[in-house]
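These notes open a run of structures that come right after.
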Structure P
């Protein structure tokens, strides 16, 4: 059986926070939780 991978964009956490007009959820804390759960990272270059 293939390993299931979860994708998450940290900016989506910030978008949710801005839509709510609150200080939560925290994008930095979200990134920490994702890394603690074993997620990887992919950097995208903007040109």
Structure Q
């Protein structure tokens, strides 16, 4: 029973870890776009 429980917990952790990694990747993309656009606008203002 204990081992089964651990497998289920590991499964859940892997799932949440995967979704966190995906969210992290999305946020990094967003940040890159934001940085690029703010950089572009500051360059064009000069």
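Since every read-out is calculated from the coordinates, none of them should be taken as a lab result. Being a predicted model, the structure only gives us computed values, none of them experimental.
Kindly point out which one of P, Q the value -35500 was derived from, the read-out being helix-only ellipticity at 222 nm (-39500 (n - 2.57) for each DSSP H run of 4 or more, over all residues; to 500). Only one of P, Q returns -35500 for helix-only ellipticity at 222 nm (-39500 (n - 2.57) for each DSSP H run of 4 or more, over all residues; to 500), namely Q. Looking across P, Q, the calculation of P(r) over Cα pairs in 5 Å bins from 0, in percent that yields 5, 19, 12, 12, 10, 8, 9, 6, 6, 5, 4, 2, 1, 0 traces back to Q.
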